[in-house]
1. If you work out mean count of other Cβ atoms within 10 Å over residues 256-263 for 1, 2, which one comes out largest?
2. Tell me which structure, out of 1, 2, gives 2, 8, 17, 20, 21, 15, 9, 5, 2, 1, 0 once P(r) over Cα pairs in 5 Å bins from 0, in percent, for residues 128-287 alone is calculated.
3. With mean projected area of the Cα convex hull in nm² as the yardstick, tell me which of 1, 2 scores highest.
4. Can you say which of 1, 2 returns 20.9 when mean count of other Cβ atoms within 10 Å over residues 56-63 is computed?
5. Between structures 1, 2, where is distance in nm of label points 7 Å out along Cα→Cβ at positions 192 and 304 highest?
6. When mean count of other Cβ atoms within 10 Å over residues 16-23 is calculated, the result is 23.9; to which of the structures 1, 2 does this value belong?
Structure 1
Amino acid sequence: MKSKKKYLITGGSGFIGSALVKRLVEEGNNVRVFDNNSRGNLRRINDIIENIEFIKGDIRNKEIVEEACKGIDCCCHLAYVNGTEYFYKMPEFVLDVAIKGVMNVLDGCILHNVPELIMASSSEVYQNASTVPTDENVSLVVPDVFNPRYSYGGGKILSELVAVNYGRKHFNHVVIFRPHNVYGPDMGWEHVIPQFVLRMNDLCRATSGIVKFPIQGTGKETRAFVYIDDFTNGLMKVIEQGEHLNVYHIGTNEEVSIEQLAKEVAVRFEREIEILPGVPMKGSALRRCPDISKLRKLGYEPKVEIKDGLRLTTEWYIENSNLKP
C-alpha cells in the first residue's frame with residue numbers, strides 16, 4: 001500500500017492543478033492548495049473543497065508562501081501565468097510570477113525541510129525543436145529576447161535550472177514535467193480549443209451553409225493535444241515513480257494540424273468549414289509533438305482520442321459560455 005502524504009499544490013485552482021488536487025484527494029492524501037484565483041477558480045474543486053486546506057495568496061508573497069510550505073511532504077509547483085495572449089500583452093507580469101514564484105517556493109521548502117519537489121515546466125522551453133517527436137534531451141532556448149512571447153518559456157527554463165541545481169543539495173526527490181497542450185472542460189478561455197469552439201458557436205448562429213472560419217497561421221502548424229484525464233494519469237506516474245533530477249514529457253504522439261483541429265471542432269456542430277488563414281503570432285512553433293517513450297517506461301499510456309476529448313470539451317464550453325470573463 002502506498003503511504004499517504006501531505007501535498008502542497010501551488011496553482012491548485014487552475015486547470016491542471018485542480019485535476020491533480022482531485023486525484024490526490026481521491027487517493028486519500030492530505031492536500032493544501034495555494035492560489036490567488038486570479039486565473040484559477042474554486043468551482044473546479046468545489047466538490048472536494050471540504051476535503052482540502054485552501055490558502056488564498058499571491059505566489060510572489062514570500063512570507064505567505066513560506067507559511068504554506070510548513071508541514072508538507074511534497075510540493076507540486078504549478079502556479080504560473082499561462083495563456084498565449086498574456087505572453088504578448090503582459091510579459092513583465094508573466095516573468096514576475098515565474099521568477100519570484102519559483103524562488104519563494106524553493107526558499108519555503110528549504111526553510112521547512114520539504115523533501116520532495118515536483119516542478120511544472122512546459123513544451124515552450126524548446127520552441128522549434130530540430131527533431132519531432134521531441135525527447136527530453138533537446139536544447140532549451142530563448143530565440144529572441146525582444147519577442148515578449150518568450151517571457152513564458154524563459155521563465156520555465158529558469159524554473160528548470162533552479163529546480164535541478166537546488167535539488168542536488170536540498171531535496172531528496174526533484175522531478176520536472178513538461179505538459180504538452182493539455183485540454184479539457186473548463187481549461188480557461190485563452191487557448192486554441194475553447195477559442196475555436198466559441199468562435200464556431202457564434203459563426204453557426206450567424207450564418208448558414210459552409211462556415212468561413214478564420215485562424216492564425218496557415219493551419220498546417222501542428223500540435224499534439226492530450227486530454228486532461230490522460231495527462232493527470234501521466235503526472236501521477238511522474239510524482240510516484242519519476243527519478244530524482246529527471247525531466248518527463250507528458251502528452252501524446254498524435255500530431256494534429258490546426259486545420260484538422262478546426263475541422264474536428266466543426267464536426268461537433270455538424271457543419272462544414274472553409275479555413276481562412278491569417279497571420280501567425282510571431283515566435284509560434286511550426287510543429288510540436290513530444291516523444292513520450294520515457295514516461296511510457298513508467299507505465300503511462302494515453303487513452304482518450306482527440307475526437308472524444310473534443311466532444312466533451314465542446315459540450316462544456318457551449319453549456320458554460322456565460323462564464324467567459
Structure 2
Amino acid sequence: MSTKTDEFVLFIAGDDFSGTGPAIVTDALIKHAPKNTLHLKSVSKWKRAFELPVKLLKSDAVLFSGFSKQNIYGMDLCRIFKKKSAYLMHGCVEYENEMNRVPDKKMALLERKMLEKTDRILAVSRQFEEWLKENYPQYAAKTGHLTNGVDWDLMQEEISATDRDPCGIITVGGGMPRKGIVNICRAVEKLTKEGYPGLTLTVCGDYGADTEKIDSFPFVKNEGLVSHDRLMELYKKNRLFIQNSRFETFGLAPLEALLSQTEILISGKCGALSVIKSYEDGDIINDTEDIDEIARKIQDLLTEENHVRLLCELDKESTSWQSRVKQLMKIMKEL
C-alpha cells in the first residue's frame with residue numbers, strides 16, 4: 001500500500017528485458033510511468049518470485065504484462081491482500097499455439113486461469129479486444145484495451161536511398177505459421193519467375209514449423225532471432241517491410257519499420273492499423289492466402305512509396321507512450 005493517501009502507486013510485473021515484443025512494450029510502460037511506479041528488477045525467475053510479493057504489498061494495484069506462470073501466483077496474492085489487478089494481454093497463447101501447430105494444453109489452461117483471476121483484461125488493440133469478447137464471452141464485461149504506443153524517438157532524419165537495397169524485403173516472425181511468411185516467399189518467387197531480378201527476403205525470428213520451407217527459397221536470408229538494435233538496422237537496409245499475419249493482436253514491427261522510413265505492406269488482421277487513421281488498398285493485404293495479390297502489391301511498393309503518407313496518418317501525441325501511460329493510470333485507478 002502506498003505511504004501517502006494522495007499518491008497512487010502502480011506495480012508493473014512482467015518481462016522488460018528479453019527484447020521480445022511484449023518485453024519492449026513492458027519496458028516502455030515502465031520508462032514512461034510515474035517515478036513511484038514499481039517493477040521487477042531481478043532477471044532470475046526464483047528471485048522474481050520473492051521480489052513480487054514485496055513490491056505487490058507496497059502498491060495500490062498491479063499490472064501483469066504478458067503471459068507468465070508467475071502471473072497466477074501474483075494474482076492469487078492480489079486476492080489475498082485485496083489488491084486490484086489487470087492483465088495486459090499481448091496475444092492469445094491458446095489460439096496462437098494452435099495456429100502455429102504447437103498446441104499446448106497446459107499453457108492454454110494457465111492463460112484461462114489468468115483471464116479468470118484478474119480484475120481487468122486489457123487487449124493491446126481495439127481489434128483484439130473485440131476478438132476476445134467474441135471468443136471468450138464469459139470475460140467480456142471486464143475486457144477492454146490499452147493500445148501499444150509508438151516510440152517516436154526511433155524517428156530519424158531522412159535515410160539516404162543509397163543505403164537501402166532497392167530490391168530488399170524484410171519480414172518478422174521466423175517460422176511461425178500464423179505469420180504467413182511462406183506465402184510471402186511464394187509471392188516473391190512468382191515475381192522472380194516473371195522477370196523481376198535481384199529480390200531478397202530477410203526473415204527475422206525464431207525457428208518454427210515453417211522454417212524449413214522458408215529456408216528452401218534461394219532468395220531468403222534467414223537471420224533467426226536478432227536483437228532489437230539489429231532489427232532496426234535491417235529495417236533501414238531494406239526497402240519494403242511485409243507483415244502477412246493471419247492473426248496479429250498489434251505488433252510493434254510495422255510501426256518501427258515505418259519510423260525507419262521503410263515502405264510497409266501489412267495484412268488487414270494487424271492490430272497496428274488501429275493507430276493509423278486512414279490507409280489505402282495498396283497498403284493492405286486483404287487475403288493472406290492470395291499469392292497474386294501479395295505479389296502485385298509488393299511490385300507496386302518496390303517502385304512507389306507509402307511511408308510518408310502513412311506517417312502523416314499517425315497522431316504523434318495520441319500514439320505516444322506518454323499518452324498510453326496516462327490512459328493506463330486512469331484504468332488502474334478506476335479498478
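Readers should treat all values here as calculations from the given coordinates under stated rules, not as data from a laboratory. What you see is a predicted model, and the numbers here were worked out from it, not measured in a lab. Cβ atoms are built from the backbone, for glycine too; each structure is taken alone.
1. Details: 1: 18.1; 2: 24.0.
Structure 2 comes out on top.
2. Working: 1: 2, 7, 14, 17, 18, 15, 11, 7, 5, 2, 1, 0, 0; 2: 2, 8, 17, 20, 21, 15, 9, 5, 2, 1, 0.
Value 2, 8, 17, 20, 21, 15, 9, 5, 2, 1, 0 for P(r) over Cα pairs in 5 Å bins from 0, in percent, for residues 128-287 alone corresponds to 2 out of 1, 2.
3. Details: 1: 15.9; 2: 17.0.
Structure 2 gives the largest value of mean projected area of the Cα convex hull in nm² among 1, 2.
4. Numbers: 1: 16.1; 2: 20.9.
Source structure: 2.
5. Working: 1: 1.8; 2: 2.6.
Top value of distance in nm of label points 7 Å out along Cα→Cβ at positions 192 and 304 goes to structure 2.
6. Numbers: 1: 23.9; 2: 17.8.
The structure behind it is 1.
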